[in-house]
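Quick note: the coordinates plus some simple rules give every number you see, no bench work behind them. Being a predicted model, the structure only gives us computed values, none of them experimental. Cβ atoms are built from the backbone, for glycine too; each structure is taken alone.
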Structure I
Amino acid sequence: MEKEKLSVEELLAKAKKPSLLAPPLHRFYEGKVQVMPKCAITSFEDFAIWYTPGVAAPCREIQANPDKSFELTNRWNYVAVVSDGTRVLGLGDIGPEAALPVMEGKALLFKYLGGVDAFPLCLKTKDPEELVRALELIEPTFGGINLEDIEKPKCFYVLEKARERLQIPVWHDDQQGTATVILAGLINAFKVVGKNMKESLITLIGAGAANIRTAYVLIRWGVKPGNIIMVDSKGILYPGREDIKKEDDPWKYELTQITNAEGRVGGIPEAMKGVDAIVGCSKPGPGVIKKEWIKMMADNPIVFACANPIPEIWPWEAKEAGAKIVATGRSDFPNQVNNSLGFPGIFRGVLDVRAKTITDDMCIAAAEELARFAEERGIHEDNILPTMEEWEVYPREAVSCALKSIEQGVARIKLSRQELYERAVAIIKNARESLEALMRHGLIKRPPPEEELLKK
């Protein structure tokens, strides 16, 4: 495959190009998202309806029944993308202002892929209780909350407490989003290699927000807890790890008690020996995972090296070592494990039934639909997941999550499968076609040539 023939230098140059283009393009557009009217304005007299005095009538209806805010305003489609800037991409604690371009980017993906009106909200606090309280304060405006780039273990506490206290869906994409897409990829990877995933050994390299939630989602889906082996920067998780305290990190502590039935100790090589699949969500490579360790895995091993921007091991190195299937977080290699496959469709579904929460079962329903979509159009070693270009996957994912919401009794309204599908398709198409129309008419300017941007 031509992509795998590129030299390391060429790959690195390609990886650096977006970072070179991003600052001048962000400056050119002065940001990535904006607010646009959605109602008709035929004359200035219309403002008597959309604003005062007419607007008082819907206000009174909502006062009598707050749930009518989902009918009489755009609340049903509003999502807040909330961050404190403490764990932004691979940059770490860079602060709320510096996190804003990422949250804007998330809002852009929400709209283009899921038709969701998302707003970036970067908060100037690192206190977990203040973060939860902030979410409570903004709840009346939004139909859902997407938490983003919050350091652990604080992110677990904020998600858990917000899910308890709010009556709208709260989701942490670094946890649930990553876990959803990893589960989808693993389902199809195990089908390709002809193994029973629920009986297989799976090693999770890295024990941050992504892999901790992945462990819980895998267990909820049906993987035996004892068949999961987790390894962090200090070694394999097991009950005797004195540095992992229940009071400091109860979620990680619990995993030390229920995973690793064999009682393995050691580091990454010991955690990989004889296992069927590994999922790396650790630090950027290459060299975090070594070729000789892959050679110690079971037959037809599955390697997910998801660190960005450089995976824990280069895909061609993993293949040379015998990996049957290799996935990364990058778009320039086969089998990209991309959160953008998850959150736009999942939120589309839960918003359309005005759900009160997002459960791990809804994540599983989305993962199974992602896997099913890819399987129906054909899967093989280098194609186990849908791509963002296959937009048809998002309405299907939305329907699966909406139906699960209804099944679990957390939906405010109930719609049929057909109604949900037609609604999701219409909303997503409207978002994409609106952007295309604005570009076609020059209301969104075409970007300057790359050569010109790189000179600035």
Structure II
Amino acid sequence: MRDSPYWNPKTETLPREDLRALQGIRLARLVDRAWHRSPYCRHLLDEAGVAPEDVRSFDDLRRLPFTARDEWMDCQAEKPPYGDLLAQSPEDAIRYHATSGSAGRTPLRVLDGRADWKWIAECWCYGFHGFGIRARDRVFFAFSYGTFIGFWGAHYATEKMGCLVLPSGNMSTSQRVHLIDDLEATVVCATPTYALRLAQEGVSLGIDLAAGSVKRLILSGEPAGSIPTRKRLIEKQWGAKAADTAGMTETGTITMFECEHQPGGTHIIEDHFIEEVIDPVTGETVDYGERGERVVTSFGRGMIPLIRCRTGDLVVKAPASTCSCGRTWDLYDGGIRGRVDDMLLVRGTNVYPRAVEAIVREYPGVDEFQIHLYTADGIRDEIEILCEVRPGYEDQWENIARRLRDDLSAHNEGLGFDVQSADPRSLPRFETNAKRVKDDRVVKGDR
């Protein structure tokens, strides 16, 4: 086992039928614990007419009701601070985390006990080890260490693996670049957006990160780490390989990771999670190769049971055979492709910000960008892309803008896009989840 390329070969290479049997056993245990210990889960299961004895195998999964973040938040708003979600006493907790508040709402609050925290780190170990990271590595975390779950679990995973951990706390971007260079970090963990930001800062400081010590980047926090054009740009600017991962506050840890074979997608950690892909309208399961909404069931978190949580993430599932690494876990082709609720409707045309980014990133002359929506003359909704021009490409800008307009329109059912240059450093930069859409449209009722 010590010489295996896998963190846990006992489960990573299980035949699919054995994996399904394992998931069925763990699903039954999860439902039993949730029904007996979490008032919230018991209410949901009772409403659905499901008792613990009704769940005995993987085939019983679809008998269980869906859950969603908004419902969790409503529960906590009614009975602050944690609602009746918990399956253990708050006194058993050792860690507190919260989402950033959305639409003015109180953040989603979660607690983790000792067993949860050990499990959270172990799931991250799958991702790190699977991408070739070992005890000899020096791992830099470009992360501010607040209450957001972020890379917290990853930090402890690298300690568990014996790596040297380099936290950067509230350092400025320039301080982080200097520390990466000075301490010869071999791995950097960041959001895709911030990985690009660090590379830009390196150029400004005269530090050639592409010729430096970093060999691998672990990307997380945005549905963008698997965009081919963006990944190529990150790898070029760093002279290193980049791997996509994804998790969420509700799961507490990553549920998927890209292995060292870089198959163009992320392996689902199927011994610890069941991940379904459904039609977001009908709730019916979709087949391999079809885009749908990701639904997660987690076996490892004890404080807060997670059963069939609708994430709002858009994904396309691919069979395990897509990758040649030998794992029998299915993948998400292209990682997380966007959000169900991020779709923009402009003059009757659906526009997906991730698809826009995939096109914009084909142009090396664009340093940073923003999608801007506005209403012209109080009547007509318009969409424009504001672009900071990368130094050295100023003389080519008119040609770049014309080709970018044509490409965007061709990929969005002929919808007319405007492309404008923005002043250098005028657009927002992001350390965590990037928000590149600015919607200034007039609400119809206000016109």
Structure III
Amino acid sequence: MKVFLTFLAFIVFVYCDAQKKYSAIHKKVLVYTTADKTDDRITLTDTLHFSHMGQPVETQVCVFVDPSQKFQKLIGIGGALTDASAETFYKIPEASRQEVLKAYYDTINGIGYTFGRTNINSCDFSSDSYTYVNDNDKALTSFNVAHDEKYKIPFIKEVQKATNGKLTLFVSPWSPPAWMKDNNDMLHGGKLKDDYKQSWANYYVKFIKTYEAKGIPIWGLTVQNEPMAKQTWESCMYTAEDERDFIKNYLGPTLVKSGLSNKKLMCWDHNRDLIYQRVSTIMEDPEAAKYIWGIGYHWYETWTGSAMQFYNVARVHEAFPSKNLVFTEGCAERYDAARINDWQWGERYGTSMLNDFNNGTVAWTDWNVLLDENGGPNHVGNFCYAPIHADTKTGKLTYMNSYYYIGQFSKFIRPGAQRVITSSNRDKLQTTAFINSNGKLAVVVLNTSDDKIDYRLWINGDAAQTTSLPHSIATLIIE
């Protein structure tokens, strides 16, 4: 009886502790801002204090936060460590290289990236098409990653050092070797031949184990980059049924048999538009679904205005809450140096990240971390923007405003942070919030309008008065 009463008292204590309201009244708020037509770039612009407010009236603009309502935990934010990024990195002076590493991976003087992606075989952001085996080597006896030793592997190791060994890295293939495909070409789509499905599954294992033997841990992998895109660069087509069956019959069992069942396997890895149809087709087969840890997705075709289709991400999260959502790629395409400072680039990142997190996403990955003065190198001329561009002739670095918009999240919302409820009573202010493992609450407020908006940050009846500048993003840190 005594043991039962002790246990009951413990349960009551835990319940009561959980019901305690978050009190903001004695806390200060540090406001970090990035804003158009100002010099503010993740700049500490204000320090706020809470006072009691109670019930707001309709005319008062508020951002409401409820730290008691908690959701997914963040795994990380970062960008892709491609051949193009690595090659550009080694074409600039050492001082510029160190600046890039500090800018991305330093938690104090940079934006604190911890997450990354790299390519298996070549992709468009490679200077050439390549694989790791000789032609027609079905047994993969010739497998080696000598190609990557020149730029990519040393670059990834520099990033590992910059993150103190805390880089979380996943890998993706753009295409199997040409001889494994029905079009005998790494480019222009094509499909994996039946006779090579097991060999291709073995290829992932070879890549992961080879990289890990070289001191590069691999956290996860996607099945195929953009499996519905017939591109002029490396690409391979899978229907939802093709991907389901390849996972179920080849890749999933092969990872398990090879001792790699702990690697986080993600399906889809393409746009938000077809995400529900693809995921539901795979998840409705329990023999395929059991191998899937999560779902990767991109923003292309669906990345402007209401067409961003965040509701499709929400539908997947509602239907399959046990699976994890990861934004695996996004960038501004069709590089034009004359438009590198357009404010729209940052706002698109801010809009996407905020809404993706609010719909359950656990990690967010930009595309190339670094590109040259032409938006490359890219062996098919598919030049794009990156948050940092390097002039390989002078070593000068150009920071796009997208770098600062991403940093408003990655610098202040750290791995392990848990999303909490936040809402706004005005459409012009979008918001998300996370509570970090150190207890600090980070509230992001995005304003893509032309208006300067006074508002109150409201938590459990206490509020702090502040202002959102036109075309700005601010992170409010409640200490």
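To which of I, II, III does the computed value 1.2 (distance in nm of label points 7 Å out along Cα→Cβ at positions 386 and 410) belong?
Computing distance in nm of label points 7 Å out along Cα→Cβ at positions 386 and 410 on every structure in I, II, III gives 1.2 only for III.
Which structure, out of I, II, III, was mean count of other Cβ atoms within 10 Å over residues 34-41 calculated from, if the result is 15.8?
Attributed to the structure labelled III.
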